[in-house]
Structure I
Amino acid sequence: MDRIDLHIEVPAVKVEKLTGESVIGEESGSIRKRVQIARNLQRKRFKGTKIKSNAEMQNRDIKKFCPLDNDSLNLLRQAVSQMNLTARSYYRVIKLARTIADLAGEEKITVSHLAEALQYRPKAQEL
């Protein structure tokens, strides 16, 4: 399970929502634009390397391209002990937080980006 980055529980959709005509949520064009901006940030970040996206980073690259402040490190330390994160999971959470920050257009990974990435980890009973 530590090889899968995102675990999301999705509740069943009520029939009323399926038959209604109103659209809820962000439009795909808007999402596409935000994703393209994030990809452009990644291309710029990795210019001069063989890396094209956050997903391609190895552990040494994560240490270089994803510096964390003390609050972020403390959150990760807590997560390692409370969620029993493996070394692989630890680095995958950081990569996911980097992508979340990119989608938000932020240069630095913050505690909120890490907290969101940790929410996508499987719950203990799923392991």
Structure II
Amino acid sequence: MNIEGKKVSIHATQAKLFEFLTDFGNYQQLMPDQIVNWVSEKDFCSFTIKGMADLSLEFGKKEADAVIELVPKGKSPVQFTLTVKLAPDHSNSENSFVQANVDADLNPMLAMFAKKPLENLANTITDQLNKVFP
């Protein structure tokens, strides 16, 4: 199941966003309210999704100023990739477009229950970036 979050313009350059998003220490402020027990270092994080599961994430891929992939670290109840894409905002050189997408390997029944929370995750990340970079 592939979920595309909304594409938003953020008041920061791609380089500044890339630097921010390649440090898991910054992600706690981007997460939805359902995320608790947050622990992070620069290259990994672990947390609990209230009432659902404990997860750990690490970076799967980093393409300078363009793409950051977050993937489960260790055993995970669900295999997924959270991809954050950065692109220039040609109408304002101080802004960048950001979009978070989730690609999850879910059976149809689980996909029905997980779609809304995964959409919420993708959109909350971009919404919160707008608060971090007003």
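Bear in mind that the values in this text are calculations on the coordinates, not laboratory data. All of these numbers come straight from a predicted model, not from anything done at the bench. Cβ atoms are built from the backbone, for glycine too; each structure is taken alone.
Observations, loosely collected:
- Looking across I, II, the calculation of distance in nm of label points 7 Å out along Cα→Cβ at positions 30 and 46 that yields 2.8 traces back to I.
- In this comparison of I, II, the computed figure 0.70 for FRET efficiency 1/(1 + (r/R0)^6) of positions 38 and 70 (r between Cβ atoms, R0 = 30 Å, to 0.05) is attributed to I.
- When distance in nm of label points 7 Å out along Cα→Cβ at positions 14 and 118 is computed across structures I, II, the figure 2.7 traces back to II.
- Which of I, II yields -17000 [helix-only ellipticity at 222 nm (-39500 (n - 2.57) for each DSSP H run of 4 or more, over all residues; to 500), calculated]: I
- Rg/Rh (Cα atoms, Kirkwood Rh) - highest-scoring structure of I, II: I
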